[in-house]
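Next up, some structures in structure tokens.
A short reminder: the numbers here are calculations on the coordinates, not readings from a lab. Note that the coordinates shown come from a computational prediction; the quantities given were computed from them, not determined experimentally. Cβ atoms are built from the backbone, for glycine too; each structure is taken alone.
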Structure I
Amino acid sequence: MNTTWPLSVWQRFMVNGERRRPGRATDPWFTVNAVLLVEGALDLRILAAAADDLVARHDLLRARVDLDTGTQVVEDSLPASVELLDGWSGAAEELLHHPVPVATGSSPLVLRVVRRSSHEHLLAAHLHHLFGDPVTLWRILRDLGDLYAARCGAPSPPPPTGQYGEYAAHEAAVAGAYEAEAGRWWRDALADVALATASATARDAPFAVRRPVLSGDDLARLEAWARARRSTLFAGLLAVLTERMAAHVVAGTGDHLLFNTLFERRDGPRWRTMAGPCLAPSYVAVPLTATADPHAVALALSAAVRYSRYPTWTLDRVTRGSVNFATFVPFVELIPQLRPDTIPFGPASAVVAAAAGERDSGETSFLGLRFRRDTDGSLVAHVRGDGVGWTGQAVRTVLDGMPAGVRAVAGVRSAG
């Protein structure tokens, strides 16, 4: 028999968005993706068998979301989806994106293999975002390598510490226990905050930007400055970003900027090695003069994490309409650098050739700012916007000013 579990907080958030904007959560291009370069002898028959072992190992990879009942349903068994692309000669980056249907009878994970030679392959993995995040993607790719090695005679890897449906049930219990307390906290945290906003008349074309914003030295300065003030890198980044964005809000509309963000919630040993997106959407209101007290931003983030399992998509009711969550609330995220150096596949070894989230479709209804530390220590931004309120020109100006903002708070004199 199939097994039914509640939806996780992340899945509930996405399903709520699906009802407001049909096709968003179930879009087959809404994926996290990686391409591995595998060097050494790789037996594709063993790889296919290991992929079946992987799907059997993690309930998550046999699950689907039932929009009618608001549950996730785990199939008893499903075959892995492994496609061999013989004769393909493109670059690794060209393999990055591929649609993953989230329908009955198919796994939310798709694997594609390119055989360049007997000792060189490209392995592309595509995981639908309803069931995955970067933490999950790297976990299952490591597991795939271990299961391949076990098929080659190595010891079998230990079983998962938990299954995602169990995690979703845990979340539901925690959220139910503190729902009233969390509602009071969110009301107090947001109802009386005067929020600044961008101009509704400021408009240009939708845009997507992927570029470095801070050098390794500037990022190290930002981190040191934040830590010296009992803060965190994310809080320090939010403080500098907010002060740069303050120049583009409507004067007199408020003294805080409201951001939407995501928190990783693997709060317990059982979930720390489990495959599945342990994500909780949340909000944080940041003062326009946040660099004066980055520790206060860190405290606000800490409290928002604590209460992030509250259904934040209902906060318009909690605050009785005093906060317009549908208008000009940017999304911001600092993505941790979790890429593995190597992933063994028995006698072969794989390195990450490329990785990315969902493809840029040109369709968005808000400003999204995602930052990550690159392998050289610099900070890279991936920004998308619809050009309404937060225009492309304004956002590029904000990003251009980030190095000067960091150096100003760190007390570094400009050259000349």
Structure II
Amino acid sequence: MGTSQPSVRQEPLHRRAVFTFSGSHFLNDLVTTGMVPALVVLYKQAFELSYTQSTLIVLLSYLTSSVSQPLFGLFADRKPRIWLYPAGVFFSIMGLALTGIAPSLPWLLLFISISGLGSGAFHPEASRGTHLAAGSKKSLAQAIFQVGGNAGQAFGPLIVSVFITYTGIKGLIWLIPVAIISILITCQILPWLKEQLIISQNAKSSKKIKGANNYIGASLLSCIIILRSWCQIGVVVFLPFFMDSLSVQQAEILSFVFVGAGALGTYLGGIWADKIGTKRLLIFSMLIATPFALVFPHVHGVLSVIVLLFFGFSVLSSFSASVVYMQHMLPQNIGLASGLAIGFGVGAGGIGSVFMGGISDAYGVATVFTILSFLPLAGALIGFFLPKFQEQV
């Protein structure tokens, strides 16, 4: 036992690859999970939609992404196709760019679906690449990768606030150059990724965590991820409607505070998980988030910003840890594990947003925030039933 630990630590982290995957994750999530929820208020105005119709946009974006990610993951587990990595991020950005010229709601939903499918193709291959580049530092590599995505989610509302609110949705067409840049960023790492996949296939036992799949543990973990996602998407989508005394720009800046604090929490959570254990981090992060979630609907002014900051930091600090945890729950299917943790679980937030949209239409937006207040506590309670994984290499 004591002799195996040092040899594990000797496997180096491939920094260039990890930061490339993190950078492309930033671009992908900037548009899909960052800008799409923040754009709902502008789409609502442009197409004269109800709350329920507005959240249908988020649902379709997240549904096409979340349902497709585990499928792409299973597909990649059987035979990795590295071209899905650059193609996925390109279409996720291009799809959203085309919504800027959508003539009607059906066209808008079509372009949103293209963006979601691109994101679904991107995540399993990018997460697999991060896994291969991690060496012995799985939690740290996954934290860096997830911080890229969370930073994108944070900057999405900020871009909407400082740019799209002035240009209108037609300004989204400027994302086309970003889609082209994404190809340049992702394609340069493909030779390395292809080489690593060959090495991985020739030495599977040294590149994958040993053990059988734990489907019950994966199901419980998925429930926690779904609740966390409902909480995150609920805040980002409904904050502009809830704080109607603020301008759209001000509300989007608050969304940036929430998700930006979550990005910092994601990075630190990946480091803390190695020290206190992944299960403890999951439970503690949700428990710590609970009082901030309960207090937020009842505070105003500067205090609301402070509470929102701590709320985002705590509730999202388990993000990267939950991906590593899922990979330990499903060691035989790394692509599927990534698709569930990053895709299906997170994407289910889109489904929750539609339910919340219906509740808003019927009972008001304040009721939504009351419901959101109890989601972290529910996630923490489920966390107590999670199995502990044995870290085997």
key: Of the structures I, II, the one that 11.9 was derived from, the read-out being Kirkwood radius over Cα pairs in Å, for residues 68-107 alone   = II
remark   = Candidates I, II; FRET efficiency 1/(1 + (r/R0)^6) of positions 100 and 132 (r between Cβ atoms, R0 = 25 Å, to 0.05) computed = 0.10; producing structure is II
remark   = Calculated from one of I, II, relative contact order in percent (Cα under 8 Å, 6 or more apart) reads 24, and the structure in question is I
key: Entry that produces 160 once volume of the Cα convex hull per residue in Å³ is calculated, selected from I, II   = I
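Looking at structures I, II, which one was FRET efficiency 1/(1 + (r/R0)^6) of positions 188 and 252 (r between Cβ atoms, R0 = 30 Å, to 0.05) calculated from, given that it came out as 0.35? Let's see the in-between values first.
Numbers: I: 0.80; II: 0.35.
The structure behind it is II.
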message = Given -25000 as the derived value for helix-only ellipticity at 222 nm (-39500 (n - 2.57) for each DSSP H run of 4 or more, over all residues; to 500), which of the supplied structures I, II does it correspond to?
response = II
